[in-house]
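Nothing in this text is a laboratory measurement; each read-out follows from the coordinates by a stated rule. Every value quoted in this text rests on a predicted model; they were computed, and no experiment measured them. Cβ atoms are built from the backbone, for glycine too; each structure is taken alone.
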Structure P
Amino acid sequence: MTMSTHRNDAFFRFGRLVAACIAVPMLFAASSSAAEPLDPFTQNERIGRSVNIIGYDPIWKSVDQARFKARHFQLIKQAGFNSVRINLAPFRAMDANNDNQLSDAWLKVLDWAVRGALDNNLAVILDCHEHNALGNDPEGNHERFLAFWRQIAPRFRDASSNVIFELLNEPTRKLSPELWNTYLAESLALVRQSNPTRTVIIGPGNGNGFNALDRLKLPENDRNIIVTIHYYFPMAFTHQGAPFSAANRDKTGVEWLGTPREQQDIVQNFGQSQAWAKANNRPIFLGEFGAYDKAPMESRARYTAFVCRTAEKLGWSWAYWQLDSDFILYNIEEDRWVEPIRNALIPR
């Protein structure tokens, strides 16, 4: 990784900032009341065009190894994005011998990231990204999941309405849609104890699949909820060459040409989701989409643009997967945007 010549100064400033963030929720207090109820459709417009960030960044283990820097928030804003979805993996930072308390070091990074986004007029989605742990062992990780929200919700109770909670990314496998309905009700109740009017994002089971929307059970009397789905179809195209996709890791050269049939598949799937949204009066946030880096670039850009514009026509917000690591939007080593993808997301 190419390191900035200002690395020492940057991390000195980072250290001063996080030292001031220790565990004081009032750090994020807004001048206007954070308790004021907001329309979830208005909040969804505020999310607008988003990007997933720092889920796999070494910053969570060591600030000295961070790839994402404070200046990247400004770059994201200048590129035209309205918000960031911060992917959080808190379980490894919990002390099982101390009521699953999150470590001070992990919380300092979280505070720094939230402040960095807000200071650049970016809304923030705090996404509990522990779907693998919960999918593999829901019962064994149940208390850790609740402990996360038991700590995070009060911490940000005084934050502005630009901080939004997402209960869990992609509930899947053993965390069935039915069991997820139980877990989401429990975690939402915890959040509402300290954040009665904060906007919360919740998605269906089966990995936030649109086909599971009709199995999602939300409290009818809680209207400050945005529903999220993820979309990676067709998988043979979006996951070609991806080592984590057993069915597609050996595929290469699969194109997405934007034929009428290819477009119609997306329009139909999104239309099904939109019909559910209208029937239930819930806004939709397309929380993840994209095509893996091994896909042909022209096809990646063509697919990305069509997904974005189709979602926007329906009034959805969206978040591209992801800035760094894979599916990349920004090349940190070369300090430059992947222009075909950036232009597909936000045409200049």
Structure Q
Amino acid sequence: MSQIYQNLIRSAIFKLDAELAHGLSIKALKLGTLPKPNQKKDPRLKLNVAGIDFANPIGMAAGFDKNAEVPVALLKLGFGFTEVGTITPLAQAGNPKPRIFRLPEDNGVINRLGFNNEGHQAALKRLENLPTRNGILGVNIGANKTSADMVEDYVQGIAAFYQFADYFTANISSPNTPGLRDLQARESLSQLLSRCMSKRDQLAQATKRKVPLFLKIAPDLTEEGLDDIAAEVLSHHLEGIIISNTTLSRTGLVNKTVSSEAGGLSGRPILKRSNIVLSKMRQRLGKAFPIIGVGGVNDTSSALEKIKAGADLIQLYTGMIYKGPTIACDINRGLTQYCDDNNLATIRDIRDTKVDEFAKLAIPE
């Protein structure tokens, strides 16, 4: 199915506006018209991360299912987990269109969506009516563009979705909301984590259920910025971190037509950059700290590189645009074959094997 998609279906889809094509993919998932791969479960791919049991390490990143419309359908495609959002307290339209640009020569995408979503209440109604799901659901929370107190928006997100989330992600790294990345600065980050963890701990005590909180960071940080984030994450006893969001860099792109468009670049071009940042943070946070790696994964080879760079779990989104809806199943099948070929008891055995190699590299311009 993957080769059929790439050879035939993708060319037709790529003739459509990128945002229209995305909307059609959501509708197809709602209708159940996308193929459901026959994936055999492999105990060697099972992982316990931040106290959560994952059937396999491949997840759908936030951004695809912004409004929590199709989490169950995505899990049926072979993903071990899926992350809805980014969801803000109030509905907002996002930035003017066009705002998604494909770079086929690079297997990349530039977007400047700007947290377009229908807000907390619309997503809550959908999650309240979800059928039984076989997989893990993360909720990615963010701040409204016009918010007078961005940190309070994250606190509200934790309160709103606490009963539905298996984990939360505080997204402070999108480049498309003015001032959002400023929350990565140490003083601002300390305030954010203090208030979010306080609300989480309060709800955990009340419900007798502790939902882990992850932080999603950018790949465009300096070494000093990574030091500050690591220090705050550890001092606040955060449960995990996601590395990384899209980049503002355009280094090494082949495409010269839309590469100058404003927004965050995702996909294959950011694989090495995100792996470098991932490994640097693995060194700073230690071997036991949960890390989700995202950025540039579109096949088994890139997934293996991400794990070797220090990731416990992996997320993708742009990869599915280029490889089709069977991508999670295809990668998991490849990971199983890799375990067979290398006599691995668990895929975790290869984690960190390239951390030193990546971490010694400079973060690209």
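Can you tell which of P, Q yields 0.96 when Cα Rg over 2.2 N^0.38 Å is derived from it?
Going label by label, the one that fits is P.
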Which entry (P, Q) yields the derived value 16.4, 51 for Rg and Dmax of the Cα atoms in Å, for residues 164-291 alone: P
Among P, Q, structure where helix-only ellipticity at 222 nm (-39500 (n - 2.57) for each DSSP H run of 4 or more, over all residues; to 500) as derived comes to -10500: Q
Per FRET efficiency 1/(1 + (r/R0)^6) of positions 132 and 284 (r between Cβ atoms, R0 = 25 Å, to 0.05), the highest-valued of structures P, Q: P
Top of P, Q by FRET efficiency 1/(1 + (r/R0)^6) of positions 140 and 260 (r between Cβ atoms, R0 = 35 Å, to 0.05), largest first: Q
Parent structure of the calculated result 18, 47, 27, 8, given that P(r) over Cα pairs in 10 Å bins from 0, in percent, for residues 156-227 alone is the read-out and P, Q the choices: Q
